[in-house]
1. Determine which structure produced the value 14.2, 41 for Rg and Dmax of the Cα atoms in Å, for residues 113-216 alone, calculated from the coordinates; the candidates are I, II.
2. Ranked on mean count of other Cβ atoms within 10 Å over residues 153-160, which label among I, II comes first with the largest value?
3. Using Cα extents along the principal axes in Å, for residues 233-464 alone as the calculated read-out, with 72, 52, 36 as its value, let me know the right label among I, II.
4. Can you tell which of I, II yields 4.9 when distance in nm of label points 7 Å out along Cα→Cβ at positions 361 and 489 is derived from it?
5. If helix-only ellipticity at 222 nm (-39500 (n - 2.57) for each DSSP H run of 4 or more, over all residues; to 500) is computed to be -16000, which of I, II is the source?
6. If relative contact order in percent (Cα under 8 Å, 6 or more apart) comes out at 19 when worked out from the coordinates, which of I, II was used?
7. Among the shown structures I, II, from which was the value 4, 15, 18, 15, 13, 10, 8, 7, 6, 4, 1, 0 of P(r) over Cα pairs in 10 Å bins from 0, in percent calculated?
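Just so it is clear, none of the values below were taken in a lab; they were calculated from the coordinates. Nothing here was measured: the structure is a model prediction, and the numbers come from that model. Cβ atoms are built from the backbone, for glycine too; each structure is taken alone.
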Structure I
């Protein structure tokens, strides 16, 4: 017999059996066969997305919440082991969480009315209420079996009834949000809240995947969400169960607190995290410690013309970092294998690097800085490349400017791989003492004297011997610094002798390496700017 409400047209009759005993009315106890339930995970049986959909739908209909990850595995495991959806519905109706929608002592009519109100989001019409109550009153019917049939009808509704369309959209959106939550490590703690904002509008499903934390401190379980929004920080934050491909949005930064982010499943080899940096003030700081992620994208968004972003990544074991967005100054401290700044459109980008870290720019003109012990590659364009420590610099195509900073000792110095005399420029002002700064008697900037003739020692001379020779003053009394050079081991070296009174290379002196046997004697030196051309 057909149902007058266009929303519900029964599509089948079923043979049903219930697996738990529960008092529905004071006068009626539905018998069952007691059964011990054993947790079955996806590791031990074949389950499908369709099975997880069925279980998620029953969670919404029976419990009014999304499944937590363990619960989804459990009930889906029973389906995979051979139980029917109706059997699962019977069992679920008998457990405590179902009492939120269907209290003990509810009549059959009250059960149907509760389904309409809580699951479909509307009061039952008289004909619909009577139709489904009659079904539940039929011999052999159980609340679980009828609710399973109602779920099946609403989930596949194709009618034109306005109320039916609205209810179907609401239910299916809640079921979709619930399934995503359960499939992606969702916890019991947020299983109800995750559905609170889901409506008949499809956009609400995506919004349900966003976890908002306005005042953040302590532990945050991000299981079941694909985006985490962090407001103000009042202490260290530890975010766990984060999905591969998730987004973390920081609305405010802090240099005082750490944000630990741990991946839900660290067994992958190319797990991604996207972090949107605050850009909310002139100076923004983010101290991130990432566990389990191999790839990170840093995105800077700000309406301010001048602002800085500083990101410290500690011991995060990253392989790849890409940097997107703007900033007057953007500083990243990381031990990642590759830092890609090719999509950075701000004015300055700098990185603190470890051995093996490569910082690369775009095919256009870049202004990049690297310190530490990695590589800095300008690639194409007329780049401004600054380096300090043991960084190796590659300018690439274009007319590049190299700024060399300290420290640049006998054991730690910058290496320039492809310096081209005649087109590239070299700036040494941070290494050479400007004697103007020492007193008014030196009113004109003076960054030393360049000796273009190479130092040549006898066969078998050591590298240290060359350094000492280059650091020894060529005059009895030399007021200004001296810059000398030599070739050794297939490369050229420039030495800055700041301590004219010392006969050997010491901590006040600096060295720069040029890969290849290039002829530095062709360089011209501007003592006012410490620039070689």
Structure II
């Protein structure tokens, strides 16, 4: 079998498998039973909505103490929060303009996937073509196969976090370095830096990689440092403290809060965090397959490939160990992909014996890729697979969701959509529902502001609710809620007692606007207008600096 046939076969299998997995992701997502439509996904959905609705960089969902505990504040005097208090993002909002053409939850993921796959394919083609290799088309097909199915989906699905837009900008900067175009390199580096403070760290470390490992890389390393380091310091020392000026703080910045978790690391926690890095595992057989098909670089080429694989994402390798993989895997994945591209550029033709392990490496690559992306198999296939794996409880829970939860979720989504966008809303519903209903400016998870908001939407038959409390006879509901922190546990049901307690507590201030087998919608008789301070949106954080200077 010729090299061309082998590379083409690998590419074809990868594309078919990738098409199946990405299609399954969207089928699962639109079923309303996918975890990728809840939790942190609500951040980007509301941020994109608010950016286009006159409240740029403002969040209501993450203004409450539940969010504060994880990002470093214990009191917020307002119902809103400037997003810069958590993360500072700019480049991703360019994609919000595209999202406006079809502002649905699934479109956010579609943009992330399309950007990473299309731009990744184009830039990897440019990177490999600059090497002018005789077997360049075969090497490119191999790289595209890894891009398509080498674990990237398990990274890009991570709650649509804005860092997930960063990868192609890193590839673009490397391509500009290869072509020795300093101005273009600076633009790519700036675009990468403006994704987030995490991405700015990637820019700085990528510059350090060029500075240390490339003979002509020093000017480019200095450009990357000049773009990213002052900006990162400005964010950490000026912007985020100013955006947090009105909060009671437990940590100066989100970065400081993450760093503080080093003090509470346990062996079990580290083991779990290492397991969360499994989406990177396909690169092990991918490198073995590259060696079998195309050979191994010389010593200098190996050092270059290793430097690219590790250095640009150095802070994120540590972050994955400390707090877990999730979206933090994006820079490590692209670092490894850059290392693979460098390997393919420098690899010499293998000895005949080396090609013998290529079929085995290809098979292992496909199996590992399936394993790390098995969570995206069609939901209706999973109960049988869970039972084969000895997870009968998990199979039963999923079967229950498939038969009961989907219809209820859709009823909640429809009810939320019927509420005018200018009305404030608090919801108590299944976690997976939240991402579908948070495309509005004034919305909170129960119990925050439940008595003040215009509407309170309860999913009566929720089986995986975002909050649960146990009513107590003779104890005011406010006291019960104050003594009931959000547990973070899954499979919490909304009980009849919870609904009854809310009816009693809201009888004087609210009317039941709608009720059926799935939902209970309260509407406040007299509207309460929430204070919307200018410091919580746009460039409002600059007011804290002005006051300080004054």
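1. Among I, II, the structure yielding 14.2, 41 for Rg and Dmax of the Cα atoms in Å, for residues 113-216 alone is II.
2. II
3. Matching structure: II.
4. Only structure II yields this read-out.
5. Derived from II, not from the others.
6. Attributed to the structure labelled II.
7. Derived from the structure labelled I.
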